[in-house]
Each structure stands twice: as structure tokens, then as C-alpha cells.
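Peer 1: The structures come next, written out as C-alpha cells.
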Structure 1
Amino acid sequence: MTQPPCHRRPTLLVVGCGDVGMRVLKLLRGRWRLLALTSTPARFAELRAAGAVPLLGNLDDASTMSRVGALADAVLHLAPPPGQGANDPRTAHLLQVLARAGRVKRLVYASTTGVYGDAGGAQFDETRPVAPGSDRARRRVDAEQRL
């Protein structure tokens, strides 16, 4: 029997199922309906075992993700930027797909402290101005600015 909408578990799409993503899936299993985006069909069994419904898609090719945006209430974006370039087209593709569908109410993006540059061991928080010291950190800043 289908539950009324007010009793359904919310649906979370996890994008980037490396170490952190797999830990999140295991922690949220049973509390959320979990979807996991992967470009590798060989990972389907592992993702199912973690409690997620695997979805095949590739952030480097937005056309492979056309249906993803309409499936989730929230997105946890953990995927790294590509290894080359000044921008993060992966995040751009994901945001385009999500915007077209218009369903996602929340998006959480995990970045890196590398966007702040070398703090010389000093403590800081996210109010510190960005000063990326590497191309990878610049790609992360690009992704943050798109959000």
C-alpha cells in the first residue's frame, strides 16, 4: 500500500559515492529513500548493499542524467571536479539537470578547505575570503560560486 505523501520518506540523491558518500548512505539508510548516482555499473551491488537505488549517469555528460533531477527532494553533492581546467563543468551539468526538473528543495555541496589557500596552521571558518592556491581548489571555488 502506498503511503500518503506526508508519511513518505524524503528522497536523497547522493552524487559522489566514494568514502564519504558510502558512509552517508549507511548512516541514512532507513531514514531516507536513497538514490546514488554512479557512472560505473559494476558498483550497483555495492550501492544496493549500502541501502541505495543506483542510478547510472555521468557528470561529464549531462545527457546521461536527464531523469535524475526529477527523482529527489534533496541532493548531497560530494563528487570531485575534473582533474583539468579552470572550471567545474560537472557541477554545472548537475545544476542544469536539477534546475530543469525543479523538484530539489535542498542541495548540500561538500567542498574543501583548499579554497581558502594556505592558512599557515591558523584556524578559520567559511567567512574567510577564498584564495585558492591550486587549479583543483580553483575548480572547487567555481563550483561554490555556481551554487
Structure 2
Amino acid sequence: MNKGFTLVETLMVLVIMTILLLIPSILFKSFNPTPSADEVASHFKEVILLTQHVAMTHGHHNHLFIDNRTKKFMIRFSFYDLYLEIPFPREDMAFSFGSLGNQSIGFTRTGNPRNSGTLRLLIDNQVYYFTVHLGKGRVSYEKY
């Protein structure tokens, strides 16, 4: 007698194993944890620093535009020259510009900010104040 499995039996085992392996990936694909407010604030600081580094690397003035309506950050060299577009990590984020004035933070080609000041980030009833310092272009934030 022949020992082993037939082709049909082998294929049936492979189909069953494939289905069993795909079930967890299908079920957990929709599981996307929402980042905490502290993680979002840290992420925004990194986006500001990324904008500064892009200005120094490319040797051009650039701006970080923050659009509360479309819920996106945009790093631009000019109005029509988009470098990078980053969606907000959470939908309940809202920015208000205090002493920074408009909805952008600009950097010169040496990495110095074009303007300094403070902006406010509101996430789920938690308030963070970000300060852009003139000179070396440091960015700090505090939770209130």
C-alpha cells in the first residue's frame, strides 16, 4: 500500500490552514488604537522639528501650515510647492494661534524660525501650549 496523502487531501489541509491563519489578520485589521493626548503633543513637536530640518537640509525657507478644516499639517517651500502632507493623528485636535499670528510656522534656510510665539493645541479637553523660540529654533511645550 502507498503511504502518504493524496493531492486532494494535501490541498484540503492547506486551504483549512490558510483560512485559520487569515482569521486573526482580518479581525485585528480594524483594530487601530487611538494615540493618547500626550503622544499627539509629542508627535506635533516632532513635526515642527521635521519642518526645521527640511529647511536646513534643502537650504530653502519653508513653512509648516496647520489646517484645522482639513485636519492636516503641510510642509511647504512656497504656496504651490508642497513637500509633505501629514494628517492629524486624532480627529478631535484643534489649534489656535496666539502670538504666532497666522496658521503657519516658518523657518529660514539656517533653521532659525521666522517668527516666535505660542500656539495652543486642544485635544479632548486637554490643553498644550507650544512655544517656538527665536535664535536656535527650539520648540517647547507644556500641558495645562
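Read-outs: derived from the displayed coordinates by stated rules, not from any lab. In this text, all values refer to a predicted model and were calculated from it rather than measured experimentally. Cβ atoms are built from the backbone, for glycine too; each structure is taken alone.
Peer 1: Relative contact order in percent (Cα under 8 Å, 6 or more apart) was computed and gave 18; which structure, 1, 2, did it come from?
Peer 2: Considering all the candidates, the number was obtained from 2.
Peer 1: May I pose another question? Given 2.1 as the derived value for distance in nm of label points 7 Å out along Cα→Cβ at positions 93 and 125, which of the supplied structures 1, 2 does it correspond to?
Peer 2: Computed on structure 2.
Peer 1: Now, a different point. Can you say which of 1, 2 returns 10.3 when mean projected area of the Cα convex hull in nm² is computed?
Peer 2: Considering all the candidates, the number was obtained from 1.
Peer 1: Another one. Comparing 1, 2, where is FRET efficiency 1/(1 + (r/R0)^6) of positions 21 and 53 (r between Cβ atoms, R0 = 35 Å, to 0.05) highest?
Peer 2: Once FRET efficiency 1/(1 + (r/R0)^6) of positions 21 and 53 (r between Cβ atoms, R0 = 35 Å, to 0.05) is worked out for each structure, 1 has the highest.
Peer 1: FRET efficiency 1/(1 + (r/R0)^6) of positions 13 and 109 (r between Cβ atoms, R0 = 41 Å, to 0.05) computed as 0.05: which structure among 1, 2?
Peer 2: So the calculation was done on 2.
Peer 1: If helix-only ellipticity at 222 nm (-39500 (n - 2.57) for each DSSP H run of 4 or more, over all residues; to 500) comes out at -11000 when worked out from the coordinates, which of 1, 2 was used?
Peer 2: 2
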